[in-house]
1. Hey, volume of the Cα convex hull per residue in Å³, for residues 187-226 alone derived from one of 1, 2 reads 50; which structure?
2. Consider the structures 1, 2: one of them gives 3.4 for distance in nm of label points 7 Å out along Cα→Cβ at positions 27 and 267 as calculated from the coordinates. Say which.
3. Distance in nm of label points 7 Å out along Cα→Cβ at positions 19 and 307 computed as 3.4: which structure among 1, 2?
4. Quick check: -9000 is what I get for helix-only ellipticity at 222 nm (-39500 (n - 2.57) for each DSSP H run of 4 or more, over all residues; to 500), calculated from one of 1, 2. Which structure matches?
5. With distance in nm of label points 7 Å out along Cα→Cβ at positions 107 and 323 derived from the coordinates and found to be 5.8, which of 1, 2 does the value describe?
6. If relative contact order in percent (Cα under 8 Å, 6 or more apart) is computed to be 21, which of 1, 2 is the source?
7. Of the structures 1, 2, report the one carrying the highest value of distance in nm of label points 7 Å out along Cα→Cβ at positions 163 and 299.
Structure 1
Amino acid sequence: MDRIARILDANVNRAAEAARVVEDYARFVAEDPDAARLARGLRHRVAALGRSLGVGRLAARDSAGDIGREPRSGPRRPYGDAAEALAANLARLGEALRSIEEWSRLGHLSRSRAAGAARFEVYGLATRLLAAADPRRRLARARLCVLLTSGRPAGPLERVAAAALEGGADMLRLCEKGLSDRALAALGRRLARLAHRHGALLLLGSRSDVAAACGADGVHLAAEDLPIPAARRLLGPAAVIGATARSVREARAALAAGADYVSIGPVFPEAAKPGLVPEGLRRVRVAARSLDAPFFATGGITPGNAAQVVRAGADRIAVCAAVMGARRPAAVARRLKRIVAGGGRWRRQA
């Protein structure tokens, strides 16, 4: 049984080391306190598994005689980014726990069950952290974007943002023109942490430089902003870049230039932009038929007219005043999310 003890010892060590890397990622890279707490709990469970082996664990250890030990001068290749390091260590943690689970079935079923339960916790933590590490995966499932501006808040901007996320917003877009770069970056950092705790995205309007500095997931560009390829070079391949489009032709040009999504509108009149002529639902119908990439219908959308927009073919909407000016922004966001998420039902009623 000394050989089995060696297997268990080696895998407890592997699991403990991987759990520490995952916890460090959750704490210092993702800055996700709930994920960090879960990772810390996993590390403690791995330590308990090691203690269950008793003193025989150390007695069975034979690092020098391990035929699988390969002397190396260092890693075979560098990680491409922090997300790749995370994925590798999540996989290592799951594999080690599976080995502990299987070999503990030789006479120690309680340890086997504990290792199996920990392994399933790893899967949940991996889903949370890897989805957050890949902004484009979050964009793919995003349905409700809330534009944040201090122009007409129902309360302090950050409080309204938190309420919007509580109500189900998948993406926040910070559109503040009057702040200094320093203040905008500080606000962006706080909002990015808030959004990421909810598994949501934060994009900055227009400011690719500040988006890069504050840890935002990307930027939304208008026609007069930095060109999309330049923003991509600044933010990197993983960033989400959106673009405003006043026509399907503009939308296609933006997507061809490298945008990940476009906004189409304004659909309805907007008090904040009286000079923009609303395009109505016809433009939404044309976009739904013509575009293969994600698009957000935007402009004057409220809980009272959102179902019309969805019936016209939109499966994503972006709103500002409907949430920012609401007395109960979480409730309004929740209602809008329910409408857009139930798009198929609304279209069947059309």
Structure 2
Amino acid sequence: MLNRSIAPAFHAIEHIDIPQPEITQLSNGIKVYTINSGSQELVKLEFMFKAGMYYQAHPLIASCTNNLIETGSSKYTANQVSERIDYFGGFLELETGQDFASITLYTLNKYFNETIEVVKDILHSPTFPKDEFDIYINNKKQKHLINSQKVSVLARRRFSELLFGEKHPYGADVKDGDFDRVNIDIIKGFFKSHYNSKNCSIIVSGCVPKELPKQLDKLFGASDWGDTENKLAVMNEKVDTTKQKQHILLKDDAIQSAIRVGRIMFNKTHPDYFHFQVLNTILGGYFGSRLMANIREDKGYTYGIGSGLASLVNGGYFTLAQKLAQMLHKKSFR
């Protein structure tokens, strides 16, 4: 029996085994990255598209498009999509980032055929029902209004604008009026131009069945799908970082302050990226970091403080974030 009163012996890390993906292609050219590991009979399939916020003409388009894909297809209604995936023990996850949008399926291996068929249908023939769009956009607007009262959200939005510039895709954020600018035709147009086989990559991980590659090729690689003639828009906006070093955004009824500190940095392609990640982890990247020990544990200024390096396709940035009582923000800076 393990004696928990005795600390385990210390030793230096000698080797880190990072699994490398097997890279293959479907018959129509879609790249597939496969990491076959794990003992549980589960698999994760992630369909990645260059359809993130970087490619949208104005805010909300990319996220609305991605989240509405599962609200109906040629065979299924929104409820039927949800019920069928759930019935077979699967889970769908839709995410929209700065550069990519993804549709991820988590499924039991024995029900792979049943669940992947649903994913194929919503990817190949989504219907984007008007009533589902109205519900989604109204809910999203209400969440936006609620979040706009939070100092941490206000600080994050303003920080991005100051770092990249309001016109840059990485700096532009949602304004109240943007909810009136987006409509179902814009959503359908964005899907048509960005969700196709020429703009898709697939990541497979887990306990991968032997027959899965053939099934993927049959369902998604037999021929081109989507409007492959459309070319992605090239964004020409340059990063326009403010020259003013300190910015104060006042909120009269706030009882807390949120602080953001940072700068433009490199991304994963830079040779110093992983070295900097190790340094950041020690100083501010986890609960036992120097920032937490100093600002939270020693001085008691905040419940949480942390820093991180964000890597984007067309750049990167470093940021430090914390939320604390209003009267303590000057002391925290010192």
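1. Numbers: 1: 50; 2: 75.
Structure of origin is 1.
2. 2
3. Numbers: 1: 5.1; 2: 3.4.
Considering all the candidates, the number was obtained from 2.
4. 2
5. Checking each candidate, the match is 1.
6. It was calculated from structure 2.
7. Working: 1: 2.7; 2: 2.2.
Between 1, 2, the highest calculated value is found for 1.
Each value in this text was obtained by applying a stated rule to the coordinates, not by laboratory testing. Bear in mind that the values here come from a model prediction, so they are computed numbers and not experimental data. Cβ atoms are built from the backbone, for glycine too; each structure is taken alone.
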